[in-house]
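J.: Given below, in the form of structure tokens, are the structures.
What follows is calculated from the coordinates using simple rules that are stated; it is not laboratory data. Please read all numbers here as calculations on a predicted model, not as lab measurements. Cβ atoms are built from the backbone, for glycine too; each structure is taken alone.
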Structure P
Amino acid sequence: MSSKTEALLSILKLQPVVPVLIIEDAKTAVPLARALVAGGLKAIEITLRTPAALEAIRAVADEVEGAVAGAGTVLNAHQWDEAVAAGSKFIVSPGTTETLLDAAAGSQVPLLPGAATASEVMMLLDAGQTVMKFFPAEQAGGAAYLKSLSSPLAGATFCPTGGISLKNARDYLSLPNVVCVGGSWVAPKDLVEAGDWAGITKLASEAFALRG
């Protein structure tokens, strides 16, 4: 196992659920991250889907004790460089390209690349990537589909993301080839806009309890 794979697994094993965040206002990033960390969710994926994303990553990386900030929805090498410069400790992509794999190969920051089919998983295994994001999880076949990959593709470990909630998270976490899941339900938009950080800490605590 490579040192980058070990580093990635050490991050993903911090908790059963990695929050997947779309941050519209960078000013909410620090209190939001602190609320998640207080509930036990230290590894936090901030997606590059808004103009505020990089500023949010930088603020969380610099100001939130205990948080491990990562960047999600990284699609190309330029975004990779920006995310790493902002302080990202891990990079997540919804899919995989040769360009992205090249960027990962030249960096010490680990990549969680996306895959949704057996062929994509095999391609990533050939490239030396053994830990992957299964996305979009529910739409691509759900826990039953991922379970069916566990025997023929035993070398792959997954973090499923997409359509996962408190109700179905255990279906994935019970699988032998799943290390954690990604989910946005721990930071709903209405609670973020209301500044209900205690409410988000409660949701984070419920998600953290899924480890048991």
Structure Q
Amino acid sequence: MAWATPVIGLTGGIATGKSTIAAYLQQHYHWPLLDADILSREAVRPGTAVLARIVDRYGEGILHPEGHLNRAGLGERIFGKSQEAQRERRWLEQQIHPWIRQQFTEAIAKHAGTTMAQADSWPPLLLVVPLLFEAQMTDLVTEIWVVYCTPEQQKARLQQRDGYDEIQVRSRLEAQMPLSEKCEQATLVLDNSGPASRWQQQIKQWLQQVERVEQ
């Protein structure tokens, strides 16, 4: 797809720091933002067609007593090396990804219309999409920014943030495309393996290159 306004897809591996960088871009540069993780939660809230299909497949036991999806219980079904887990993860993605893609497409069109009405194509729209490559949504963006940190940092952050054990960490890392492959296809790799000033400087340099840095 060709858009009249820049659309940046911010992606990376799990626990690489995407949310931190997205929040910085939104707060410091005031870029409008849509987050696929937030949309994925909206897709399965009570009363949605997606949640109804999940319940049809797994039964009422996949819900908390108040009717919300038991995400931890679902995670136990879809993460792992077994063929069954992989099959169930693919099935779930087929229910959620098309809905997220539709939300993105509508938001991009709305943003493009707004910036064109202002006779300006700035600021860019930021899409935070952990599975940008896996969900085949790269055609929605004009730039691909990949957030990088070392595998050791990913594992430590997952264990600290979510309390995962070694097996849970491994299953979630293996469920995603290798971070090194994402970096190879990036327009910009943001290095989050060290101080925040490193990736902040990379963003500033990119802005200077497109002559949009704030005066």
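J.: Can you tell which of P, Q yields 1.00 when FRET efficiency 1/(1 + (r/R0)^6) of positions 124 and 204 (r between Cβ atoms, R0 = 35 Å, to 0.05) is derived from it?
T.: On the way: P: 0.75; Q: 1.00.
For FRET efficiency 1/(1 + (r/R0)^6) of positions 124 and 204 (r between Cβ atoms, R0 = 35 Å, to 0.05), the value 1.00 is produced by structure Q.
J.: By the measure relative contact order in percent (Cα under 8 Å, 6 or more apart), tell me the structure among P, Q with the highest figure.
T.: Working: P: 23; Q: 36.
When relative contact order in percent (Cα under 8 Å, 6 or more apart) is computed for each of P, Q, structure Q gives the biggest number.
J.: Also: If percent of Cα pairs over 26 Å apart is computed to be 28, which of P, Q is the source?
T.: The read-out was computed on structure P.
J.: Assuming -12000 is helix-only ellipticity at 222 nm (-39500 (n - 2.57) for each DSSP H run of 4 or more, over all residues; to 500) as calculated from a single structure, say which of P, Q it is.
T.: Working: P: -12000; Q: -16500.
Comparing all candidates, it corresponds to P.
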